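Q: Once you scroll down, you'll see the structures, which are given as structure tokens.
None of the figures in this text is laboratory data; all of them are computed from the coordinates on show. Quantities reported herein were computed from a predicted structural model and do not represent experimental measurements. Cβ atoms are built from the backbone, for glycine too; each structure is taken alone.
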Structure P
Amino acid sequence: MAAFRSRLVSGTSLSLLMSAGLAVAPLRAQEVTVLEEIVLTAEEQTKQALGVSQITEEDLEKQPVVNDIAEAVRKQPGVNLTGSTATGQRGNQRQIDIRGIGPENTLILIDGKPVLSRNSVKMSRGGERDTRGDSNWVPAELIERIEVIRGPAAARYGSGASGGVVNIITKRPETFTGQLGLHWSQPQNSQEGVTKRTNFMLAGPAGERLTVRVFGNYNKTGADDPDLNPPVTDPETGEVTEPYAAREGVVNKDAGALLTWDVAPGHELDLQFDFSRQGNIFAGDTRNGAINDDSARLAGSETSRMYRRTLSTAHRGQYDFGESMSYLQWEQTDNTRLCTGLAGRFEDNYVPCVDTDGDGENDAFRFNTIKLDNIAAKSEWIMPMDLGGRASRMTLGAEYRGEFMHDPHSIANDLPPELVPDAGVPEDPADRDPDSEQNLIGLYAESNIEWDERLTLTPALRFDYSDTFGNVWSPGLNATYEFNDEWTMKLGVARAFKTPNLFQLNPNYVYRTNGNGCPWVDGEQLSGPCLVLGNPDLEAEKSLNSEIGIAYEGLQGINASLTYFHNDYDNRIGSGFVQYNQGATENRLYRWENEGKAVVSGLEGNFSTDLGDRFAFNANFTKMIRSEKDNGEPLSLVPEYTINAALDWHATEALTVTLSATHYGRIEAASVASTTGEVYEDTESRDPYTLVNLGGNWRINDTARVSAGISNLFDKTVVRTGSGSDANTFNEPGRAFYLSLDRSF
């Protein structure tokens, strides 16, 4: 931690340097002063191209999210929700997955700053994490818009953006504004959790040059009843067992303050502090989905808590030669949860860990905490210039990310004495260093070149250096060609990458399986126990992303596009199959390895048009052509195709009624376990299903609005009936009635 404190002091010095105009956070479009040479910044041009979606404040009002903005993002082309791995375990912990490359390759930003709290959650051998991701730290009512960037255009954002980027942009009122929001969602099925949310925002001038924004939010979604899903019947024996667990609940408590100082004309300085507490309401879920005795008695209680704190400073500057955008952010996450088992069938299950009566038996639960500190800094400069007589706009940037984790709990597995020489790790967990870290520095350049009146070229190059894996070069090229005023084509190719996480890198992280997690060889499973160690020699995962798309905008307000995308995913990290203590028949030793490749390809498109003066129709689709690892198994459990459609009826100037539907195609289950090579005899895929929603949004006056409706109108039942080696590992909530009230002043 001394190293961390030293870097924090250095970061404070960097903050003072930034305040003088050397660093920044992205400007909102309406705040950018138009320069004479070019109207749009390079980033804004990219966001108007193919492969980019925007979810506006109006979209969130028409179909309010129940709890997590992932519900809205999932309805964009190329996007689905899935667990962190294709094993199907922790199936109800669904996160944003862009273009089928997995949630770990979707980078979440809030106002352009990275959100990395989920990295504090232990990664199991198959890539599972007991986390719902990082998309639920901002109340929906505070959001101005959400930008979803897919494919090659996302590569400039650095590590973790191989699939794409979700940038959540919050409201920043410049005049005095007060806002109060209330949301209530009542499921028809009393076994499903009710949602209640209330929040407020106050913003406005606090002096001649100061603007203040404060907000607070309380959001609670109850847990589903442990008996919501049907009992499971063994097809061979006919034995009926307990049902798999449904969705757990969540309680969000959020508060934040933002102070903006107009230092001088064209220069703004932000100081921001945000705090969030996210606690679960346990529904009996375990890593394999079964509800065991210890878990059953905890149902309805809080078993995990995530505390997230951020302190940041940001500067936005405009100059005669261009503009700058920079920030420095400290993000601290306390991942606090009840003791969990570290090996075998008890892994990640809540277990007693305290001997309260001195009999040598653990009979009480206790909370443990993993601490993760992230330091992120970025400085970006955008300058219009002339390149060989062609108008262009150059973007130059530098970025730093540092991760510092204190974890005395996940490293607590014993190491058999005979493995110490091969492992190079102390036998006793008490002798191991609980601290781990990695640092990443990135430099990038991008230029939007107006080659002629129809062709725009955007070459880019990014270089990253990490003290854990070395160098990564990420070149890219995007081209946009306008055939005429209606037809546009875009081509793009870029290299993207992802750093190994601290669990995979840490040699003190000893993962133990008692047998069922051991590899299979020649159709038979090796005997256990088997151990997997972190590997400090891992390289970064890499992805070569390419796409080609065409868009039409013209006749009768029609807006349509079609894009083909292809990702070659290399150096994929997994728990290896190479045994390091050759000849051993128990306590076999393995490590995390860069072991494989994967290919992801598909089509995505959209279509929208006005139907007369009062109706508007929009639809989009995603078709996965390939999503497979080098062993033929899926990279993530996403539908073969997804179709989203919505019809808006503008009944009056103040009232809009929306009928929407989403159809999900078949989800194929994995037939081979990626971590062991076991061939599953019986796997169940999820059949196609359709969800329909009906809602209305009534703007009563300039300061009051009401939204009401029915989600899952036809009460389509989608339940969980499986765990690993299965695609039926998640629930879709049934019919529910919602009401939202918003008042501003």
Structure Q
Amino acid sequence: MSDQSQYVLPTDSPVALLDCKAAFGLLTDREKQYAHYLSQASWYGGLIVLLQTSPESPGIFVLLQKMFQTQSPKDLQQAATSAPDGPSEEEFQALMVYAAGFYSNMGNYKSFGDTKFIPGLPVEKFKAAVWSSAAYTADPSGIETLWTAVSGPMYSLTNKEKQLGLGDKGTTTYFSSNCDLKDAEIAQKFLDEKKISPYNTRLFKTKEGYEVRLASSATSASPVEGMKDDVQFLSGQIDGANFTVKRGDYAPLMEKVVHNLKLAKSYAANPSEEKMLTEYARSFTIGSIDAHKDGSRHWIQDKGPIVESYIGFIESYRDPFGVRGEFEGFVAMVNKQMSAKFASLVGAAEELLPLLPWPQEYEKDRFLRPDFTSLDILTFGGSGIPAGINIPNYDDIRQSEGFKNVSLGNVLNAAYTSDSPDKITFLGPNDREMFMKYKVPSFEVQVGLHELLGHGSGKLFKKEADGTFNFDAENVKHTETGEKISSWYVAGETWDSKFSVIASSYEECRAECVGIYLSPNPQVLKIFGHEGQEAEDIMYINWLNMVRAGVLALEFYTPQTTSWRQAHMWARFVILQVLLEVGEDFVTVTQTQGQDGKPDIMITMDRGKVLTVGKPAIGAFLRKLQVYKSTADYPSGKALYDKYSAVSEEGTHKWLTLRDIVLARKQPRRMLVQVNTTVKDNKVEMQEYEATTAGLVQSFADRFPKEAGVEQIVAELWEKDRPYFS
């Protein structure tokens, strides 16, 4: 397999429809209006991801939109394949897979894995397709200029461009191209000192110094009329470096987000939703994370809404420094049957939390009973759609005020139910059969435990600005040393800022460990409707799935930079290493020869040792993860995490060799087609699309009609950014 082929999406990449027709049909007209305008806000905000991903992503988006808004995929195919120098049918399909993959990831880097992907047809064939398009006929000079700007970067695969990263580690647009890790560190020092959250920022280094850009619709540094403005526009120096903070990053897109949030507010179901949307609009107008936190507080109080939504700069997985949030927005409807199971899990949480392997002092003073619902997604604007979410990500709110958990049921079904047995790699026949049968129900259990009791557990030890502690600093002991606690968070420090680069993966690892640690519990399994032999099988598959995921994770490791590109998969490899280290033939990972004569891998797990060997090993490791997190002990936490993150050829397992096998046998990730909503005669209508690449591409052409002016907005923002990434 050539190196370049690893960066091409296969032409047989599966596509599935994100079905939500039944749930949407149960909404009232008012609820549909509310859902529609929240969806519009999410889609327009999701375009920001283009500008957060790569220098060329906005330009590629503009090119694709112009091509597919002017004519349907079917008409373009006919024109392109009949042109004298045009692509073949197979080559045109490769173009469609690229376009669908680009839209699915909102950029030309995979949202799950952060590697670049390039078109699977020769550049001259892609160009011929563009030149045969109605868009080119209508505006030859404009399309030619656009093609000249994007075609080179679209196909380029220099070492730095192969993955997202900072400095010589990869590509990023959270920082100007002249920034490296030292610049990120000094900027964080400035932001911490000025008490500015990095969540909605980007950093640009200029001749005058550093420019911190805040995402907002307002571009003026002066207060916005009629709006409480808590944003501090500060200039200053730190370690001899000059800093200025400027408002107005992504301003035209943020303006569309704010406009639609205000329209949605007219259809809110209660005062909590009205206040929530008011604060979100303020946040996105002036660039205030404090306002977004206030909106999140109202969101937490909106218990059991029929239409659920969250929006903003949320997850920090793709910032190479781990502190800046990628924009996302989702809108969903409650699945009442599955939500009842999650409600039962919430009800049992106070009995389950004491079972976790750390002393009571390391747990929150009281469990803040969250909403935990199963949702059918109507809209997810951003780079990728997860199966479960625990939000808000603000630790000060999550620790003392509350949070919500959501499991995205139709995502789970679309992504996991249609695999065929031959797609299940690295397992023996019996395990493969059971894996097929129980993968979805076992993953539902894991998602529930991961989100509620994983992300929802554990206390952070803090020393407040007035010198008081939120724990008994004289008597609480360090579980690993037996000594008094000697480290903690101080005012202004957060989990993300303290653990930065490893924070996201470390936390996902902690939550995954909680999930498998508690999954053998009969009470938990019964809540999800599983008892007897079925319950035991589901528990076993949950553990086996984690181990297999640890092997599959090797795809997301880059040997050239010795770095991991995906937080969850990195976490699962760490867990695999912990379970291999315990020995006793509990887990084995062996290189074998497949039936096709090519190198293969066989994974085995002794299911009789899950409780006697596996669970104690995970418990001891999980306790350390929690203690180092609680005590803000970054050096110990990083040393522990680095130990199990190492990928080498030394020792029993030749991980780099196994990685080659994983890459050779990897399966393409499923792309999800989402619906659109439109307002006609004051009624909201939903439009579905076929589960094909053409259907996915058409959904985006319809989503941003020409009259919305989106291409012009994205093009102008792209031009503004380009000098900083040359």
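Q: Here distance in nm of label points 7 Å out along Cα→Cβ at positions 364 and 452 has been calculated and equals 8.0, so which of P, Q was it run on?
A: Checking each candidate, the match is P.
Q: Moving on. Could you tell me which structure in P, Q was used to calculate FRET efficiency 1/(1 + (r/R0)^6) of positions 212 and 324 (r between Cβ atoms, R0 = 25 Å, to 0.05) as 0.60?
A: Working through the options, I get structure P.
Q: With relative contact order in percent (Cα under 8 Å, 6 or more apart) derived from the coordinates and found to be 17, which of P, Q does the value describe?
A: Q
Q: To test your reading of the models, identify which of P, Q gives 24.0 for mean count of other Cβ atoms within 10 Å over residues 244-251 when calculated.
A: P
Q: Comparing P, Q, where is distance in nm of label points 7 Å out along Cα→Cβ at positions 484 and 604 highest?
A: The structure with the largest value is Q.
Q: Work out the source of 2.9 here, i.e. which of P, Q gives that when distance in nm of label points 7 Å out along Cα→Cβ at positions 188 and 652 is computed.
A: It traces back to P.
Q: May I pose another question? Given structures P, Q, which gives the highest value for distance in nm of label points 7 Å out along Cα→Cβ at positions 556 and 684?
A: Evaluating distance in nm of label points 7 Å out along Cα→Cβ at positions 556 and 684 on every structure, the highest lands on P.
Q: Something else: State the single structure among P, Q that was used to calculate Cα extents along the principal axes in Å, for residues 436-499 alone, giving 54, 28, 17.
A: Answer for the origin of the read-out: Q.
Q: Okay, next question. Quick check on the output: -14500 is helix-only ellipticity at 222 nm (-39500 (n - 2.57) for each DSSP H run of 4 or more, over all residues; to 500), derived from one of P, Q. Which one produced it?
A: Q
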